[in-house]
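Trainee: What follows is a set of structures to go through.
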Structure 1
Amino acid sequence: MSPAKTGSWPVTVITGTPDPDALRDIFSVVDAAEDTDGNPPLSEQTLVELRSKSAGAHNLLVLTAHAPEENSVTEGEDLAGVAVVVLDGSEGVLEIVVHPTYRNGGVGAMLVDKLLEARGLHGLKAWSHGGHEAAADLAASYGFRAIRELWRMRLVRASLSDAPSTNLSTPSGVRLRTFVPHQDEAAWLAANAAAFAHHPEQGAMTLSDLQARMAEPWFDPNGFFLAVDGNGEILGFHWTKVHPSRAGQEAMGEVYVVGVTPAAQGMGLGKTLTLQGIEYLQRSGLQAIMLYVDADNEAAVALYRKLGFTKWDSDVMYGPMAAS
């Protein structure tokens, strides 16, 4: 760690995995922001990297801004904001979280200014989860513009009687089964890479990424559906997720990831798998289900609208204006 000052606020630069005390404070800010905003302020991959014991200077940079005692709402210094950069070579993704208590006080700018000193912004893109106006203003002030929009869509059913029919049809020679841990990892990773060959995050998932998610409390192989052919080859999949209840929000299901390999395109597996997962989540007692989809993926958006999903919120990615 290398403590530094930006203006009158201490900013600390951490390379690699933060120590347990710092990590506890970081997740406290993350939880406070999610309770206030109703959506996670950091992407799942960023959370995985923060918890990873193998993260280092090559792939993780964390900056923490602390409110001085005279500005703190508690005794001592409060953690007011966090900036996390997940790196992949010379490129990376920046995400910033400011504790609700310290918003509109320039904390985000303090963190970015220190990042400029510590590394610079070259090769970076930035996510704003929830598309906050303050984030748009901050991005513009550093020469960044919106380059991608990720919608959150939600399906709410009044009762379980509204759930999809259990009479799901599958193409001849195709059957649905659930994921088997310690058996299907390699085959699923290959199918996932093929299905998302051009996706900036999902297609790059590694075995360690998969194992990290399988170790999470929410992982449930019974909600991880695979479509396989007569030889057992994976043609498509629907991995569901359940978000536990928290601060005024009931537990919610998620269409976590649906993919169909190029060889199985045009068979209708995407819709079949999506319905299978929705049915599973609703039969589990969940009344609300959400998903993420790129706003410009017209085919996927159209499918989800037909299934009853509506736009709920959006995340915005920012990149340098010079890239336009």
Structure 2
Amino acid sequence: MSNKQALFWSLILVVLLLLIFSPLALIAVSLAMIPTVVLFVKLDIKRFIVHYALALVVVYAATALFGAGILGTASAVFSLFLFIPSIVMGILYKRQATARSVITGGTIAFLAQLLLFLLILTLFGVHVTDEMRQFVRSSLDTVPPELKQMLPETLIEQVIDMMIQLLPLYLIGISFYYSVVTHWLGRKALVRSGETVAAMRPAKEWMLPRSFVWYYLIALVLGLVFTGGSGSMIAMVLLNVMPILMFAFAVQAFAFFFFIADTRGWSRGIPIAIVIVFFPLMLLLPFFMQLLTLLGLFDVAFPIRGRMKKS
């Protein structure tokens, strides 16, 4: 990578870090790992460290000029928080690892960072669960009094307790999201720069291991056995595991739609439209999630695709 290209990606990193405290924060935060990954893959270690460090210095200097150096410091700390997952993904890219390995490695590294961050907060006396409870309570204070009176106190407590118990699911979801977005866009940038980076297999070929069927059935049975034991460790584990398994099978169902479209010679736009319509619905309505989970489960458990090919 030439110095001009390296400066370009360093500038992108600077811009993204400066946008963290703007209305475009969600986009900036989602893309923040990509420049670091690209710079690490394309540069040697010394040049990478120089460009990365200079980017952080520029961020601080730019904010300090407007009397907001604390924001620059916060942006730099946020970038450093993403540093290790970015390096892990960059190392896997250099080793020509598969797309699945890169996403898995990035997810695990990011999750480890989050857990370490929570541990540090706890050591400094900040209890995340108590802060979450307080945040929800504070949010309820903004609700109109008429509506708030319609919510029983017991229901509010149950919702808060469930949100706290779902903390592992949130952490896994955030880690997976970052890794997927970074690989999806970072790979495109690396390929355009001449790197050979493995892509995900086409959606029509996606297939979960059959062991996932047993995991789901075991979790389902345990969920029936431990119904009502909301305070038990097993109940909390199931509360986090079941949504992950259901989401995995729902994605498998979408892959099945792509397979059908390819087998029948349909336009690729049809399965894409199905994903665009049903993905938001499955997140909002449990019925659609259950329906897609069942379809994905059957796709993995039975040789449906083989029979469709023969027919």
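Bear in mind that the values in this text are calculations on the coordinates, not laboratory data. Every value quoted in this text rests on a predicted model; they were computed, and no experiment measured them. Cβ atoms are built from the backbone, for glycine too; each structure is taken alone.
Trainee: Figure out for me which of the structures 1, 2 the number -8500 belongs to, where helix-only ellipticity at 222 nm (-39500 (n - 2.57) for each DSSP H run of 4 or more, over all residues; to 500) was derived from the coordinates. Kindly include the intermediate steps, with their values, before the conclusion.
Mentor: Working: 1: -8500; 2: -26000.
Structure of origin is 1.
Trainee: To test your reading of the models, identify which of 1, 2 gives 2.7 for distance in nm of label points 7 Å out along Cα→Cβ at positions 79 and 119 when calculated.
Mentor: Details: 1: 1.7; 2: 2.7.
Going label by label, the one that fits is 2.
Trainee: Another one. Going by Cα Rg over 2.2 N^0.38 Å, which of structures 1, 2 comes out largest?
Mentor: Once Cα Rg over 2.2 N^0.38 Å is worked out for each structure, 2 has the highest.
Trainee: Match the computed value 53, 34, 25 of Cα extents along the principal axes in Å, for residues 183-278 alone to one of the structures 1, 2, and report its label.
Mentor: Numbers: 1: 44, 29, 26; 2: 53, 34, 25.
Answer for the origin of the read-out: 2.
Trainee: Taking relative contact order in percent (Cα under 8 Å, 6 or more apart) from the coordinates of each of 1, 2, which one would give 15?
Mentor: Clearly, the read-out refers to 2.
Trainee: Quick one: semi-axes √(5λ) of the Cα gyration tensor in Å, for residues 175-222 alone came out at 33, 13, 7 when computed from one of 1, 2, so which one is it?
Mentor: 2
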